[in-house]
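Visitor: Please find the structures below.
Read-outs: derived from the displayed coordinates by stated rules, not from any lab. In this text, all values refer to a predicted model and were calculated from it rather than measured experimentally. Cβ atoms are built from the backbone, for glycine too; each structure is taken alone.
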Structure 1
Amino acid sequence: MKRHRLPPRIGWQQTVESQGLLWHSQDGRPYWDETVAYSFTAEEIDSLEECAAEWYRMCLEAAEQIVRQGWWRDVGISATDAPLITRSWEAQEFSLYGRFDAVIDESGQPRLLEYNADTPTSLLEAAVVQWHWLEAVKPGRDQFNSLHERLIAAWRRSGLQRVHFASVSDSPEDEMTVVYLQDTALQAGLECVALPMEKIGWNTELNAFVDQEEEPMHTLFKLYPWEAMIREQFAARIPHSGTHFIEPPWKLLLSNKGLLKILWELFPDHPSLLPAFDTPGAAGLSYVKKPVHSREGANISIVENGREVASEPGPYMDSGYIYQALADTKPLDDMWPVLGLWIIDGEAAGMGIREDSRRITGNLSRFVPHWFE
């Protein structure tokens, strides 16, 4: 893996906007940054693809064991919510996508940091914008990216005919992701209806969640975290609503940092996993402290040789913590890259890269494109 400095395209802002990426800058700083790109060898891409596929298989085994052994507390799930999740898992309800975040250590080994199993974003950037960048800037090169085609194929395989799409109305990044996913569903021949999460209603006579036209929502893609949904006032109605959700409730088994500890217990000494424990002492002198439920780097801290070297504030102090051994990585040109490896319909399908001068990847960490030889 190599980091390259490149001249940005003239008028790149208008170019990426025409591809749907409206949220490309924040406070005068680029979020989409094409002054930088990463290159890989074909062998490195093969290794990343194989690791992502294996991590997904291991995650499914972990989900099975959580349900079978009743390890609900380890993944931040209450006994009250366990039946909803168990039914969803046993029915093997359709899952569209997820994203593993990973690094490559000093030995060249990919290492799993966490799994964004429920509400991952940065999909449009990975699937569309960086592909058009490749064709314009590095024609003839290749990219780990079959995301767009895989998404359309997944919608077709799902057998669905009509899907509602919802996200919170005050998040441009979330809305951009949902609009893109809706477009892939339309290309697959599905009928689509969009609305804000806040406008979802409940019809007592129909005993169903409804849209703004009082139409029942039989299938809902919601870019809204399950750990928040099950605490909403309407949560008790979910099991009886007749609505199928994408992502499904069983993704709660995987969309938390407690999963990392369970993976290490099930697959100890696996070369692409990092040791993860309940207590900092077990993790050694260098570790990352992660809340069981956390997003965009919030409430994460890094301890190196017994000293805290980085931390981020946030609202997740009360969700419990796990302690994951610190990966043996070094910055490239003073930047810390994190590789986002996408799973579409159960298969590894592509990669997006975020980088930052800070060691903890956050909401404003830049997205940069890649290619391989």
Structure 2
Amino acid sequence: MAADYEIDCVVAGAGVIGLAVARELALSGRDVLIVEADTAFGRGVSSRSSEVVHAGMYYAPGSLRAQLCVEGKWLLYDFLKKHDVAHTSCGKLIVACTPEEVATLEGIMEKGAVNGVDDLEMLDARQARALEPELDCVAAVLSPSTGMMDSAGLMLAILGEAENAGVTLATRSPVVGGRVGGRQIEIDIGGSEPMTVGCNLFVNSTSLNAPHVAAKLQGLDGVHVPKAYYGKGSYFSIAGKVPFSRLIYPCPVVGGLGVHLTIDVGGQARFGPDVEWVDEPDYDVDPARGEEFYGLVRRYWPGLPDGTLQPSYAGVRPKIVPPGNQLQDFRIDGPQVHGVPGLINLFGMESPGLTSSLAIGRYVMKMINRL
């Protein structure tokens, strides 16, 4: 099939990671087209997170999540400052609410040290309450370099740099098929004006849809396409101020980091996400889930008033491991994995993808330079 249009690079997906990859490619002098199925950039996973700048102490030593989060955190803070994007390095406390959970905190401290997070501090209950008097815990880990950001402002700034370097963004342009492994990669784009785009490099950064997009590429062996799982997380907000200045996290749970308290850059407090395994992504928040939130939050904030939590929004984690499996890592598959020239698939790009986005862009660029 002859291409209707040809360009050097196509990046599918205009979430924060796709934007960061496209920016790196363009800054290196390559011609880049971003194709996005939605009506605008960043409307999926990237805009439905806690907006936390993670420090990097949760992730398995040696994993891509650990490596790229720690590197990405400092790249991100520098970028946010440079572009005057709203953010704060407010710090956070990870709390043990029972003596049995202290061992989990000790494990987080150990992982953090191996991962290069060198500013963590173990606190006893008295020290933690000196920082946050309304907190109830038996011990806590203080992470002073954890922060909050305006994710929409971040994506707008990344896109601005990318477009200044020549990137074109095409919305309402879903990938509906393609052919790889030949002289040129051909990507079939749907929408109101369907076309086939020929390119030398195709980066599949479609987040929740990445396994489905990869499965549509003729010439890619299906053994290299993981199964998609969806870990939905709901958030609830609270009106007025909360008596905390830092983020408060419980010990992690299977599939996520627990129902935590964050305070966004506008001062809005919110709780979440929980973990709900669903067959298909959906973003409706069931008000009934708030009843469970009261019990979870009161483990560390007993003073949470009755009737104050309101449904806010939901996100979906792009999982590639089944429920109960804690071993998910970022999976960035290039030709050295699947043997297809010019194809890079990004799978399982869940948290800390937002924090890691600029580092992921650099990682992909280094991978491409080795091709």
Structure 3
Amino acid sequence: MSESVAEDRRRDLITVIALYALCIGVALAASAVLVAVTGGPWRSVVSALIDGSLRKPGRWGQTLSEAAPLLIVALGAIIAGRSGLVNIGQEGQVLVGAACMALVATRGSGPLTLLVALLVGALAGAVWSAIAAVLKFGRKVPEVITTLLLVFVASQVTGYLLTRQSLLLDRDPNRPNRTQTSGQLDPETRLPVIRVFGNEFPISVVIGVLLAIGCAFVLNRMVWGFKLRMVGQNPRTAQRAGVSVVVAGSLALAVGGGLAGLTGGLMLAGGVANYRYTTGFSSNVGWEGLLVALVARNRPLVAIPIAVIFGALRTGSGFLASTGVGREIVDIVRALLVLALLAPSAFMFLRERRRASTAATSRT
């Protein structure tokens, strides 16, 4: 029996590798054709992506810097997913966390201010996500709808904060064009930078990896993680076993939102937008972090390399634009590669569901 299970796992692994190779190959071929049709240098598509993300001096440090926030956001989505809930409001939670972090960080300086500001950002993200939990378990409103709509509310609320000097608007009278931007974080209120072989990246990269390891341990080895899996797989059985579905689900959403809020704070303290909070600050990190969780299929440790791949797409696509390829074409190339990463995960998910359904039918 064990040999049969091992053989099935090997076969699944080979299938997954083949699917990824096929999908990525098709996406790259389609990208090259698209670039050629629009008059761009189609032969340089793959080379530019690799140069921009890894090969050129300093680029892999930038890739890690892009990957860290995607990873932390993905961890929050994974925690909610394990409880059977779908949180797709990370983009708004990142905005709220970054804005609240800026409210504190721009009014002081030093490591203690930085720590308090990051905690405030995480708490703000958790509270923002908890609104969806209240509506879910109090009024039976699907969390998919509320978390999504809260993204637009967060955008308007944080945008309003940038209209008043008493709130977030830059108070420096000597700085031109200070509309829609906050004050700059003091040099003492910024994350330390790690320098390795000519590459620089903030310490948030290390924080993200440690959080992924801790998340994997909690979800797979601790009682709370077991309760989340029970709630996610069969809420009625979990309720009969003494697990409160309301408490577990609400806590999962709040923790996920807290991680997204923390991401916003780390991005701001790590140098995004020159250490200033601005409109559009999140730059789709929330949406792409959700995609990382989907591709990783709710496995925290698998999310680490997936986040690096998505980070490489962000940095590599920017380098591709510098070769003369139009920005719209670059966005399409990125979308094709993201779809190539999502397709195998979707296929494996559907196949597992079909297997489970067949097994359940055979038992009856």
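Visitor: Which one of 1, 2, 3 has semi-axes √(5λ) of the Cα gyration tensor in Å, for residues 82-273 alone, as calculated from the coordinates, equal to 31, 24, 14?
Guide: 1
Visitor: Given structures 1, 2, 3, which gives the highest value for distance in nm of label points 7 Å out along Cα→Cβ at positions 330 and 354?
Guide: 3
Visitor: Looking at structures 1, 2, 3, which one was distance in nm of label points 7 Å out along Cα→Cβ at positions 66 and 338 calculated from, given that it came out as 2.7?
Guide: 2
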